[in-house]
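Visitor: So, here's a batch of structures to check.
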Structure 1
Amino acid sequence: MSTHIGASPDQIAPYVLMPGDPYRARWIAETFLEDPVQYNDVRGMLGYTGSYKGVRISAQGSGMGQPSIGIYAHELFAEYDVQAIIRVGTCGGLSEAVAVRDVVLGVAASTDSAMNRPRFGDVTFAPAADFELARIAADVAQERLLPMVAGGLFSSDQFYNPNTTIAATLARYGVLGVEMEAAALYTLAAQFSRRALAICTVSDHLISGEETSAQERQESFDDMVVMALESVVRLHERHGH
């Protein structure tokens, strides 16, 4: 049992799907996992473990922002020996290269956070996804005919950013979408030599102003979760844990 996760070591699977919303974690478990068992409700951050196609997988809420996901990812890697975390969430589109309802594979994550300064000092660390996991997810998306684009994400510490020009600047440099967690997740995966990937559905677009309806977000989220689950199964088939 760790500080923020009230589970014994054997209750959490080697692979974790991590939405920000703890109720999304419950929905993933009840919708997609066989025989899900809740292992955590500390601070309302729900966590469940079940199986998908015979592979044990957990679904754990992360909360919003890098400090929050940093707590849960750190404890999952350090205390529960989790081997891979896939963030499943939404992002705002920054580039004309992506459209609403596209799935973005975040191969790298820029950030305005100062979280890594105590680690690296004057060095600017480049948080990146695990290449093999990203390649597997891209293959799954292609086979399932999902509208997928691979590229950079921007992990912002501010949902309501007063800098109104930063989105256009990032887009010019090829960043596809803005969210709030990937950079911290990728940094921790690097620290513990584990795998991590952020898969985000574009729920709204900062350039076009287009937004998805609640039903469209749900349907898009379904596809993304299945994509993540299928990716875990393939990773397990290659390496096992």
Structure 2
Amino acid sequence: MNTWIKEQLKLQREPKFQQFTASLLPGVEHILGVRLPALRKMAKQLARGDWKNYLNSALDDSYEEIMLQGMVLGYAAGNLQEKEPFLRAFLPKIDNWSVCDSTCSTIKLAKEQPEEFWEFIMEYLCSSREYEVRFALVQMLDYYVTPDYLPRVLKAVESVALETYYVQMAQAWAVSICYREFPETTLPFLKENHLNDFTHNKALQKITESLKVPKEEKAYIRTLKRKSVLPVSNK
């Protein structure tokens, strides 16, 4: 199976796309340059087969091979209980925002088992690993910005202790989605929260950049900006 995967990736790699992807993911090694639609097509094919055997034997030799594992976890049939050991083995492999966010958009266990999956991601919100925390945050903003979960999302976002660049950006992104969908409920949070200044201001920026937020609201949002501080270094 791994031989087939490597052959398919080799056939579909594009040198110019590899250079483009590498420019977006500084520090990430072994990027082949295969486009996401091609990876999704391969992942769907693998998910229809013996996906557990695939994940148990999958190689981590390239960015694309790790991406495939996350996508297969999303496309494969199975509940949280069935996928949990594979998820726990996979999450420490994430070392960039692209694999994290693409995996989150593919794994939809939050839609199928919202409360059980919420408890699962809460564990990772306290992780010392940057992309495990980001995984939890992106799952929240993708699937839990709802009337029932909104207060819990805001509280969870504020509770994050790890201050690294891609965690802070995910926190800001999550707050901006909360405001976009539920402005009246989120506004008190924007006025009084315990996020650091960089994350708070980045959330305001993302809100003002949204095409779904009215201009008059953006003007007020800008007044909530705090004195600027330097962000954590972008690794």
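Visitor: When distance in nm of label points 7 Å out along Cα→Cβ at positions 17 and 193 is compared over structures 1, 2, which one is greatest?
Guide: 2
Visitor: Can you spot which of 1, 2 the value 0.85 was calculated from, given it is FRET efficiency 1/(1 + (r/R0)^6) of positions 57 and 129 (r between Cβ atoms, R0 = 25 Å, to 0.05)?
Guide: The read-out was computed on structure 1.
Visitor: Between 1, 2, which one scores greatest on percent of Cα pairs over 19 Å apart, for residues 121-208 alone?
Guide: 1
Visitor: Related question: Suppose you compute relative contact order in percent (Cα under 8 Å, 6 or more apart) for every structure in 1, 2: which one lands on 25?
Guide: Among 1, 2, the structure yielding 25 for relative contact order in percent (Cα under 8 Å, 6 or more apart) is 1.
Visitor: Of structures 1, 2, which gives 56, 39, 32 when Cα extents along the principal axes in Å is computed from the coordinates?
Guide: Answer by label: 2.
Visitor: I would also like to ask the following. Out of 1, 2, choose the structure whose coordinates give helix-only ellipticity at 222 nm (-39500 (n - 2.57) for each DSSP H run of 4 or more, over all residues; to 500) equal to -21000 when calculated.
Guide: Working through the options, I get structure 2.
Visitor: Computing Cα extents along the principal axes in Å, for residues 113-160 alone gives 29, 22, 15 for which of 1, 2?
Guide: Checking each candidate, the match is 2.
Readers should treat all values here as calculations from the given coordinates under stated rules, not as data from a laboratory. Here the structure is a predicted model, which means the values were calculated and not measured. Cβ atoms are built from the backbone, for glycine too; each structure is taken alone.
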